[in-house]
Structure I
Amino acid sequence: MTNIFSFEVLSGVLRTMIALSTPFLFAALGETFSQLSGVVNLGVDGIMLLAGFFAFYAVLLTGNVWLGLLLAMFIGLLMGLIMSLVSVTLKAQQGISGIGLQIFGLGMSSLLFKVLVGTVKTVSGFAPIKIPLLGDIPFFGPILFRNNFLVYAAFLLVPVSWWILEKTTLGLKIKAVGQNPAAADSVGINVNRIRYFSVCLGAILAGVAGAALSISVANLFQDNLTAGQGFIAVALVYFGGWSPIGVLGGALLFSFATSAQLWLQVLGIQVPASLAVMLPYILTIIVLTISVNRGKQPAALNKQFFRGEN
């Protein structure tokens, strides 16, 4: 109990927080693009699971983490195309389409795991990369500058996403389609094409999030590895007000909660294990309740576009 407030424990909690925030960032930033174009993809968790399995299996067979990452992105793209076809082209209800995708990803990843692997195995994932000089800074160096490639990429993606959405023509088109697709169509913007691009980009990043879990954070795969993290990533978009900066804040908050509950158990703090595990999900409900009106929701979010109709 006396060691819980030590610098060593605080450093450990923060290092774990940074690592755990990586899947959240990839998935939530990808979902931000999708939702800003007007499409809610509730299949993020299923995409993460299926992509995470293929990334893990590729590394298990070949030892090549880059091949695993590339395969995860490809699986994400395929799942994104399916979601786009069903929800954008065929005009199916987005929520039901996404849940169907999630169930497919959960079931298929579980089946493939049992058939091709059978038992929990570990792999050698992305190795830490120490940034010269910065990695030697006392306290902060090991926390921020001794991480692996996917961690650095996830945090770099935040300003890149902000720049794309706020400073480029592409970002303007994405937000225009999400706000008023009829007006966007009237000035020559291909609404379906923009939505296809946004959903597929979001799905690819969800695939990377799955790979981050299986070959970067946990370095293993098991049934339901995500434990609902894809749904939390969707919630982070609302919490962050459809802004990459807000998503970053939410990802760090939820990762800190998860890291804290892990360290509580490691330190043997007398907190019921079930309550500790529930902490991040309880936090999800609380912050969504508090931040429900935060930020401006895209006006055409979860609405189908029929050309010629206002």
Structure II
Amino acid sequence: MIIKKIFNPLAIARYMYVELLVSAGLSGAVFFLYHHQHLEKVCLPFSIAAILGSALAIFIAFRNNNAYNRWWEARTIWGSIINNSRIFARQIIANADHAAAIGKATPTEVVAYKQELVYRQIAFAHALRLHLRRENTWQELRHLLSENEFELLTTKNNKPNFLLQTQGIRIREGMRLEILGAFDNISLEPTLAGFNNFQGACERIKNTPLLRQYHFFTKLFLLVFMAVLPFSLIADFNKMGVPALMIPLSILISFVFGVMGKVGEVNEDPFENQITDIPMSSMCNTIERDLKEMLGETSLPPKLEPENGFLF
């Protein structure tokens, strides 16, 4: 996620180099042909470019709005994962400590059980992050799971779902061992089911792209606009005696529309491990720090801070 407010112009130019090259090539070609009287009579009223630009702006705005809605929904889902992870840890810790207080379980059993379920919840957050980004660095989870569970996890296709299934099984076993109360599942099951819903919502965003029609026609209309624009500008600038000024102005206008289109393009996919994504690594770090602190641990992983204006 981009944190800094001022962008490097050179970095933006590198990001938009295709659009800039196309615009510069078209503008330069029109100026050269017009200047050598090959296209002296071939010019268009500026109103045509204005109409095309207005239509393109509306189309881009509609697409960008939908792209932002996808990005914000993804951020909202992960905010809910953070909040519900805290709720889940609090429920497990409070209920298990109560069993130790009334003598239904030993303190050693309670400590081990709390750590197991809370660590597995942390592992779920990290696993969902890796699952959505399609990364294979599963060794990140080794310190959160038992050796047998980690080895079994590596054989599963949907690893976050496997961890939630294991959580459900262990909750039932905790009830049988009386570490959890007979009715604790009534409060724990909705929280656990919520994680399934959050995962499903993330997978829906990940696997269902914004309609490809928007992407294709935005690119097509932008190309048409960049092709028409020099023809609409050259005659007016020639009348003012500065026809060459058409080239930088045409590039500037095309750049503005290109940036508007690129913003929607990068925001529509918030789980691609790019600088414009939601900061899942940072949010997983928050979950791990908060839940370990709730267990009473003092050796916490360092908080992830923005790097060069970006939060990952």
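Just so you know, all these numbers are worked out from the coordinates, no wet-lab data involved. Nothing here was measured: the structure is a model prediction, and the numbers come from that model. Cβ atoms are built from the backbone, for glycine too; each structure is taken alone.
Here distance in nm of label points 7 Å out along Cα→Cβ at positions 36 and 124 was calculated and came to 6.9; which of the structures I, II was it taken from?
Numbers: I: 3.9; II: 6.9.
It was calculated from structure II.
For which of I, II does log10 I(q)/I(0) by the Debye sum over Cα atoms at q = 0.07, 0.08, 0.10 Å⁻¹, calculated from the coordinates, equal -0.44, -0.53, -0.69? Could the numbers behind the result be given before it?
On the way: I: -0.27, -0.36, -0.56; II: -0.44, -0.53, -0.69.
The read-out comes from structure II.
Which structure, out of I, II, was helix-only ellipticity at 222 nm (-39500 (n - 2.57) for each DSSP H run of 4 or more, over all residues; to 500) calculated from, if the result is -22000? Could you put the intermediate results ahead of the total?
Values: I: -22000; II: -25000.
Value -22000 for helix-only ellipticity at 222 nm (-39500 (n - 2.57) for each DSSP H run of 4 or more, over all residues; to 500) corresponds to I out of I, II.
With mean count of other Cβ atoms within 10 Å over residues 60-67 coming out at 14.2, pick the structure among I, II it was computed from.
This value belongs to structure I.
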